[in-house]
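A.B. asks: As structure tokens, here come the structures.
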Structure I
Amino acid sequence: MTTRAIWWIRRDMRLDDNPTLQRALKSDALLPVYVHSPAEEGAWQLGGAQKWWLARSLAAHSAALEAVGSRLVILEGEAAKTLSDLARKFGATEVVWSRRFDPAGLAQEHRVEAALDAQGVKWSSFLSNHLFDPDEIITQTGNPYQVYTPFAKNCRARPAPAQAKSAPQALPACDGAPKGVAISALDLEPKPDWAGGIRAMWKPGEAGAQERLKTFAAGVIDRYPTGRDEPSSDGSSLLSPHLAFGEIGIRRVWHASLAAKSSPAKNSPAESIDKYLAELLWREFATHVLFHFKQTDLKPLRADYAKFPWRDDRAALEAWKRGRTGYPLVDAGMRQLWHTGWMHNRVRMVVASFLVKHLLLPWQDGAKWFWDTLVDADLANNSLGWQWAAGCGADAAPYFRIFNPTSQAEKFDAQAAYIKRWVPELARVSPEHAIEPWDAPPLALASAGVTLGVEYPRPIVDHAFARDRALKALATVSKGGAARDA
């Protein structure tokens with residue numbers, strides 16, 4: 001009997017180390033299909049930066065498939081109907097896909113399962129983009145973890161992830177496949193084109209992901225523990241958007257990191273790699289939290305925070321979005337985000353804290369803005385990160401710990417290199433005054449061509465006032481704890 005498989009491509013746009021593809025290769029014929037169905041994403045349809053990335057990821061994946069004798073078919077419509085209709089027309093004996101663990105993704109594949117079951121078509125789904133199934137990593141009492149450290153300890157106590165498998169050199173033919181639609185028909189390109197900075201920084205696709213990993217493992221990982229906190233340094237892996245779109249497998253990244261540690265040609269201390277592996281496990285933790293607590297994309301995990309007295313200040317929110325708060329480190333981060341579709345992790349924590357604690361604006365507003373502007377937007381990571389900053393989620397930073405943008409800049413951008421890059425108005429100001437321009441002598445600013453309130457804004461809120469207001473707001477929902485700045 002001739003077997004014919006449909007590979008339903010979701011967030012797994014790669015040939016290398018793809019368990020779903022490896023299963024599909026057991027068939028005599030293979031049809032790779034991407035179904036574009038924005039409405040099924042519910043409240044979290046792709047943001048502008050993700051759409052830009054998706055267009056290029058699809059193009060890169062299409063080219064990669066053609067290079068091994070196959071082709072990508074792009075279809076539009078509700079996934080269950082589209083795939084069940086296609087299975088009937090193609091004569092598919094099996095449909096395979098990579099699992100998603102976000103609420104919309106789970107609901108979508110359950111509908112697909114039901115539609116295929118009704119037709120008697122076999123289906124299989126695989127853990128392709130994560131290391132552990134969320135149902136397997138639980139506490140001794142059978143409950144999901146809400147604290148990272150014991151979660152990570154559980155993960156590390158398990159057998160090491162399987163070794164990554166190389167990409168196939170050829171794929172079976174897909175005779176009888178429909179033509180599909182062109183990528184240009186999906187309306188993914190920004191209008192007008194605001195993506196120049198994103199285009200200059202990133203290379204979407206599997207090849208770009210492999211290049212990033214090679215660069216990171218060859219040297220950047222050596223300085224990861226400090227580099228990940230220094231926004232002006234090249235100390236991050238920059239793999240997050242590639243992981244978000246499944247352009248590289250998590251097992252490939254995991255083992256490449258371990259290989260960097262064990263290579264005799266390298267001097268990387270073990271803690272450098274272990275710190276990065278901890279970040280990969282934080283990504284797992286975020287996925288598991290959203291899987292078990294599906295409401296946390298928009299609602300706080302801690303129910304008492306549902307009554308938190310958030311403010312409604314559209315002007316302040318807009319100033320934050322545009323990098324016009326008057327706090328240089330915050331503004332630098334928000335401008336980097338807008339220009340590149342990415343922001344350094346240390347600065348992400350600072351700008352998030354500023355929104356929810358200095359401005360007392362809802363964390364959901366920040367989550368929605370990040371979702372629209374980040375090329376690496378991932379619902380689980382985005383939700384957990386914002387609830388962490390707001391103090392209302394799993395393993396959250398206590399609300400009474402308030403990041404001081406000035407002291408954070410002094411610790412991690414002492415020469416104001418990052419600030420001056422993204423806030424060019426302050427480029428000629430001395431480092432100490434670029435970090436805290438409102439405290440600079442007027443002559444020092446004037447000699448650098450800066451007038452507060454003209455070239456660069458005055459702070460939209462006083463730190464001491466904002467800190468006191470935030471703690472009073474906290475007192476309405478919690479007894480809190482000892483206040484401290486970070």
Structure II
Amino acid sequence: MSNPNPSAHPAPAPRWFVAGALFALAAFGVFLATHTTTVAGGSDSSGYLNSARLLAAGHLQGELRVPAEFGPQSELNRALFAPHGFFPYPDNPALPPTYPVGLPLHFAAAGLIVGWHLGPLFVEIGAALAALWLCYLTARELGVGPALAASGAVVLGVCPVFIISSIQPLSDTLATTWALAAVLTALRASRHRAWAAVCGTAFAVAVLVRPTNAVVLPALVVLLGLDWRRLGLAALTGAPGALWLGYYNHTLYGGALKSGYGDWRAAFDTVYVPPTLLHFAYWLALLLPAALLVLPLAAPFLREFRNRTLVALALWFGAVITLYACYNVSREVWWCLRFILPALPALILAALLGIEVLLHRFPAPQRPVLLVAVALFLSLWAVAGSAYWTKKLGVLYVKGYEQVYADAAHAARRLLPPDSLIICFHTGGSLYAYTDFPILRWDQIDPVQFARFTALTARSDRPVCAVLFDSEEKEALRERCPGEWTRLGTVKNVGLWRRTAAAP
């Protein structure tokens with residue numbers, strides 16, 4: 001059956017408006033670029049970038065760095081030597097990355113083309129700008145006027161959650177971009193069936209970037225309609241991505257439906273839903289123009305909008321929100337809203353339709369002026385709120401925070417003996433990226449195990465050093481890895497240490 005509600009091709013926006021929008025988009029890209037980091041720092045950034053470098057070198061997974069004197073790896077607890085961003089599976093002798101393969105594939109391709117400094121930068125900024133442009137185009141596809149559609153893109157772009165996920169190596173913005181691409185092409189498939197093929201590809205990439213994007217599938221099916229040619233085209237072009245993901249997961253984790261997160265099902269439970277939904281509502285009302293939370297309720301009151309579009313938007317938003325409302329991490333801090341970032345465009349688009357409905361109550365001659373006024377008001381509200389919360393929450397400090405990891409790793413290469421065993425925890429992923437040191441996780445070890453390992457290093461004359469944040473030093477150096485430690489250097493709040501004697 002063909003789509004009973006095919007979308008009409010939107011009337012083009014004035015050229016001056018498009019030119020102004022592109023200029024604003026470029027200016028926003030410059031703003032993001034000045035605050036963006038591309039270093040392998042904390043768990044997420046080092047995990048994605050380490051995985052990307054492996055893929056660029058033709059490898060799916062890395063190697064565990066264990067001192068030879070410790071004996072066969074099969075007889076050791078391999079988690080003691082695994083840096084952040086990797087998950088040592090018992091039946092896998094290699095070191096598989098924790099995180100999904102989609103973002104590392106983007107980084108690897110860009111890194112091979114333009115280098116490892118510019119490549120990740122282009123991916124991060126390109127994904128952010130593409131998400132905003134796709135949000136605008138999707139709103140236009142739904143019949144929203146140019147000014148109001150642009151305000152929707154502004155609301156998405158200046159949201160602190162969007163900014164913080166766009167200025168560091170995280171998958172959230174890229175996952176949002178590809179989800180938007182899948183929705184936009186599904187909408188356009190009602191006019192031209194070939195767009196269904198693009199939809200299938202976009203959806204496959206969205207799932208590669210973030211496997212939980214699979215919950216957007218029902219919304220796409222609704223948009224494509226019961227047209228078996230469109231559905232078939234989408235399935236055909238999406239199949240290679242599904243096959244690759246299954247192969248990747250099976251090779252690294254032992255099953256097509258397994259992942260680097262281990263038993264991820266243990267992290268999901270309906271008991272988390274009430275407090276997490278309250279957490280989402282509270283922060284969305286603060287970080288977005290609060291009216292957006294209720295404006296979607298007005299959309300069904302216009303007969304022209306009572307079609308599959310609203311159903312698809314509800315499914316899109318509801319599926320992502322419901323999934324992450326069950327996740328035990330989602331309610332911990334405000335920036336955990338990045339997990340639901342792929343759902344925010346659905347909320348914004350539905351709100352824009354709600355505004356259109358409300359303005360239909362005014363005489364037709366007044367609507368164009370009112371639309372521009374509302375769009376301007378919505379944009380200013382979003383920008384003002386973003387300016388306040390971005391500063392208050394320290395969003396733009398991310399670049400400095402991440403750079404410390406890389407600086408400490410480079411300092412370790414200069415100051416520590418080249419054959420050292422490094423005691424670490426948070427800095428492990430960065431050390432794996434920028435050095436060749438074997439590492440030992442202090443958070444995974446006890447003093448008895450540590451004494452055994454240091455006895456082995458003493459026989460082989462291997463130095464034992466540490467690269468630790470100051471918040472780690474007490475537990476790491478006194479309780480878990482006791483001994484006489486000498487500080488060799490400091491990089492901001494990271495200390496570089498060498499063990500000079502055993503504990504009494």
Structure III
Amino acid sequence: MSVINSSAAEPESAPGIFLSADGLAQAAQGTWLNRPAQSWLAGVSTDSRGEIADRAFFALRGPRFDGHDHVAAACAAGAAVVVVARPCAVPTGAGVLLVENPQRALVDTARVWRERLLAHVTAITGSAGKTTTRRLIAAALASQRRVHASPKSFNNEIGLALTILSCPREAEELVLELGTNHPGEIAMLAQLARPHTAVVTSIGRVHLSGLGSLAGVAQEKAALLAALNREAHGFADGQSPELAAAVATGGIRARIHWLRSDRISKRCPDATGQTFEAVVDGVAVTVRTRLYGEHNARNALTALRVALHRGIGRDDALRGIAAVEAVEGRLAPQMAGSILVVNDSYNANPESVLAAIAALGEIAPSARRRVVCLGDMLELGEQGPQLHAAVGRRVAAALRDGELSAAHFIGELSVHGAQECVRAGMAARVTHSAQLESECLTALEAALLPGDAVLIKASRGSALERLIPAIERAGSAAAA
């Protein structure tokens with residue numbers, strides 16, 4: 001998929017590329033302390049190290065950083081305007097726009113730019129699979145259309161604003177990702193995105209510390225569907241009774257298409273992905289994807305249904321879907337010497353952990369041993385211990401049945417999973433480390449054997465990808 005990007009242009013051809021400097025001031029509700037030498041802008045940035053020439057640099061502030069400390073660097077890199085909450089010294093020719101809150105000014109500017117875009121907007125949320133589904137949908141649409149999409153998991157308010165602001169006016173399709181960890185966030189993001197089509201990939205036990213329960217998760221995700229008008233279409237997890245209840249009681253006016261795994265048949269994993277069959281709009285189709293697992297087959301089918309709804313030809317959509325590869329941290333296989341590492345460390349909840357364990361057998365059916373390294377699943381609130389224990393019971397069953405050969409639990413919450421394996425009589429094949437320290441890394445390195453396949457799965461805050469160097473050392477030593 002090729003993503004369209006706004007880029008700087010010669011001044012005489014620049015008007016219309018993005019907001020003018022005065023248009024930015026109006027959108028951001030700011031006051032000029034220094035007017036810029038040029039009247040046109042190529043876009044916006046929040047990173048003084050990135051592409052910033054001829055752009056407006058927003059000096060965002062957070063708990064551990066302050067963009068005002070990087071204003072000089074932004075100007076040195078060619079920023080035309082800096083948007084700040086306090087006066088800053090800048091070189092001659094650079095503009096200084098004073099606002100009350102740079103983050104709010106960024107969002108307000110994105111709101112204005114969103115009104116000027118002509119693209120059809122598809123917005124995606126869900127407890128799991130939203131990033132993968134966003135990539136699949138964008139690839140399917142890009143087979144026939146000019147597409148702009150979130151470059152990564154830009155699914156909070158700042159990321160969504162930056163994605164919108166980087167969308168060129170000539171884009172025909174804009175594909176956005178929306179995330180949440182507290183009530184009301186999806187509704188707020190949907191007001192900014194103003195989607196024409198919405199997708200809710202799944203409902204799972206995630207962010208329970210903020211959303212409380214599965215019903216709370218479903219209600220929060222359903223807010224994206226509620227943002228659609230009567231003529232719009234929504235695609236929603238048809239296997240969640242909680243989402244069905246939220247839709248039924250949420251005053252949703254759009255037409256809802258329910259997504260179900262039972263429409264997938266003859267799923268055949270192989271060395272480079274999987275193929276499956278499905279019936280879409282009454283027509284039997286064969287879908288090829290380079291992504292593993294039943295959950296990713298479902299994501300691919302969702303992308304196909306959305307692409308067909310948008311008028312993309314079936315064959316073109318299927319080619320786009322087939323070209324999408326796994327990215328680092330999302331069930332991505334890689335060789336570490338003689339050991340296969342399946343890195344799925346970007347995030348985790350109980351449902352996604354179980355899906356990843358199931359997928360490991362498909363990715364490495366002939367591995368000498370299949371080993372899982374599971375870290376803490378975060379933001380589960382009071383239910384954290386019991387949900388880690390439930391994962392532990394699934395791991396114990398997989399160890400008993402030969403689906404897995406060994407399990408390493410890492411983290412304070414993960415002790416509950418390890419304890420369930422011990423209770424099931426699997427103590428000899430299970431280890432637990434409260435923290436990811438040198439002793440843990442040394443023990444893991446010593447425990448691995450040539451030909452092993454190792455799954456790494458945890459929430460992002462656990463940073464379990466730190467295991468990979470130890471696995472690489474083990475794999476290299478075994479290969480030698």
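A.B. asks: Identify which of structures I, II, III gives the largest calculated value of mean count of other Cβ atoms within 10 Å over residues 144-151.
C.D. replies: On the way: I: 17.0; II: 23.8; III: 20.6.
Top value of mean count of other Cβ atoms within 10 Å over residues 144-151 goes to structure II.
A.B. asks: So helix-only ellipticity at 222 nm (-39500 (n - 2.57) for each DSSP H run of 4 or more, over all residues; to 500), computed for just one structure, reads -18000; which one of I, II, III is that?
C.D. replies: On the way: I: -13500; II: -18000; III: -11000.
Structure of origin is II.
A.B. asks: Where is volume of the Cα convex hull per residue in Å³, for residues 232-423 alone largest, in which of I, II, III? Before the final figure, lay out the partial values.
C.D. replies: Details: I: 129; II: 219; III: 145.
Comparing I, II, III, the top value of volume of the Cα convex hull per residue in Å³, for residues 232-423 alone belongs to II.
Since every read-out is calculated from the coordinates, none of them should be taken as a lab result. Just so it is clear, the model here is predicted, and its values are computed rather than measured. Cβ atoms are built from the backbone, for glycine too; each structure is taken alone.
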